[in-house]
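For reference, the structures are reproduced in the following blocks.
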Structure 1
Amino acid sequence: MNKKALSLVVAAGLAFSASLASAETVLRASHQFPGGKGDVRDEMVQLIAEEVKKADVGLTVQVYPGQSLFKAKEQWAAMTQGRLDMTALPLDYASGRHPEFSATLMPGLVRNHERAQRLNDSEFMGMIKKVINDAGVRVLADAWLAGGFASDVRCITSPDTVEGQTMRAAGPAFDEMLAEAGASIASMPSSEIYTAMQTGVLDGANTSSGSFVSYRIYEQVTCLTAPGENALWFMYEPILISERSWDRLTPEQQEALTDAGQKAEEFFAGEAAQLDQKMADVFRENGVEVISMSADDYQAWLKIAKESSYKSFAEKVPNGQALIDAALAVE
């Protein structure tokens, strides 16, 4: 074969490779959590990317952790506008646009991991997912994370222990409850808690067990109130995909992504309770006192929540009371 013929063969091969590469559909997945450091939400998204790659259906999921593509509270709008394909999102971050989402971070509504699993298939979650779907987004994997309180002032147990403290709570329902108990409120995503505590903007915070560890909050506090048997704080943090992105996929790609989402959900279900124990262990190892709420503490908080955030949610949010009733109906 002469040099000219060889050049033509090589060029044809390169063109064919380029056409294959261009045929590959790429989805961008953004989230706020640290990548490669054992955060379960990043691991769920990475698992989906790996499973989709193994399915070999011409689909790639590129993961952008740590707010490297969108800031934490910009992701929902980006999803609904089709500027972002996938995200792992604490859903209550979007409650400013959809106030119904505050029901997914309502004090005392979940209480334990077993009940969280039952909620996934309930009328309550059907109502929440209708709001998600109507906004042009769909759920690929459910995830409820338990959380607790941490402070560098005093241990948080009964409601009076937050009085005078500046707290971060993640969403409007917890904000109202804490304010009713005498705390000052500073709102921010969990990715900003560390710096806010370091600079004295915060005295304490609520967040998930996963975020308490991955954001190294143990370096800034003296006491942790772990979820234990009376977890006041539970937050819905699903893996989501934009409907615009979903509609661009072939049926085979949609099936691969659905299967991958199911595997990610099953992975999370096996990890959920362990996150709480890991948090307690890591905080103790770093010299932080670790306690949990008593049943009486829990009931005292719930009483305040029902008089403040529950009441406000029922009055101000369309279908608010129906959402609360549907959640409480789950045994």
Structure 2
Amino acid sequence: MKRNLYLNVQDKETALQNFLSAFEDISPKKEWIPVTESLGRITAEASYARYSSPSYNSCAMDGIAVISSHTKNASEDCPVLLAPEKDYLEVDTGDMIRPPYDAVIMAEDLIEAEGGFRIIAPTHPFAHVRAIGEDIVTQEMVLPSHHEIRAIDISVLISAGIHEIPVIKRPVVGIIPTGDEMIDYRETPEDGRIIETNSWMFQNLVTENHGVGRRYPIIKDDPEKIRSVVSDAVQDCDIVIINAGSSAGRDDYTVHAIRDLGEVLTHGVAIKPGKPVILGKVQGKPVIGLPGYPVSAYLTFVEFVVPVMHLFIQQNARPPKRV
């Protein structure tokens, strides 16, 4: 098989724009999952509260629930003695406040006395009381769409009575490492052998960008085997990455596999490192050949795989760090 020559090397912006334009029909899909398993997922639509929180008027402090009008004349010069049940009930934080009691006095502000508690300052209705819906009101929007769910959001959702939530389905990214010289990391490297690590980097980069990585076994430099695995991966995945074999070597078969199965949109981009990247389309799905050199692999993943993943989740890329 003859060498792959870069006949039409494109600048990065043009290559990326043409690549994304080829998949304008891609749109996010929705799935429902338990709220308790939703950390890091992206909401597909807004969620609205089923319950108010709190759902009743509750004590915000430990102390006594009082009838506020019975405290209006209290002062340091003229303390007021409050009698149990007649004027107050002892309460703890979170207890329900029931009429005729309408306020709470903190335990720290009470003076124990025979027959009850003395107070030296008046209080007012709803002092130290959490009113119904103070945190969340029924039918209030709890989370907007396209929001990345945080740990604190899960607590709020549960408080609002939301048990399942619609989230954007994560794209499945097939990762196919290739190369006669590549071995599994659990094997001992000998002369001429290299531990394959890129696929693990890709899998975790996929996870960081709201996708699901599906690693395939290392494929030898055999054009038929590569073509067969790519064909199977396209059936099972939303995006397929073929790592290594993208350059102009005698055993670089990635571009031929993509061309045989679909269409090569770009082979060669004017970036260094990363020039040999291949951007293709097979059965309407993005298929990307990434160089084997780890720095090139990382750079081209960030520049080309991440943007196409964002088509599936409608999420903007995080701005790069600048120094």
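Just so it is clear, none of the values below were taken in a lab; they were calculated from the coordinates. Keep in mind it's a predicted model, so treat the numbers as computed, not measured. Cβ atoms are built from the backbone, for glycine too; each structure is taken alone.
Okay, here's what the table says:
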| quantity | calculated |
| --- | --- |
| With semi-axes √(5λ) of the Cα gyration tensor in Å, for residues 48-135 alone derived as 26, 18, 13, matching label from 1, 2 | 1 |
| Structure with the greatest value (metric Rg/Rh (Cα atoms, Kirkwood Rh), set 1, 2) | 2 |
| With helix-only ellipticity at 222 nm (-39500 (n - 2.57) for each DSSP H run of 4 or more, over all residues; to 500) derived as -14500, matching label from 1, 2 | 1 |
| Test item: FRET efficiency 1/(1 + (r/R0)^6) of positions 160 and 184 (r between Cβ atoms, R0 = 41 Å, to 0.05) calculated as 0.30, pick one of 1, 2 | 2 |
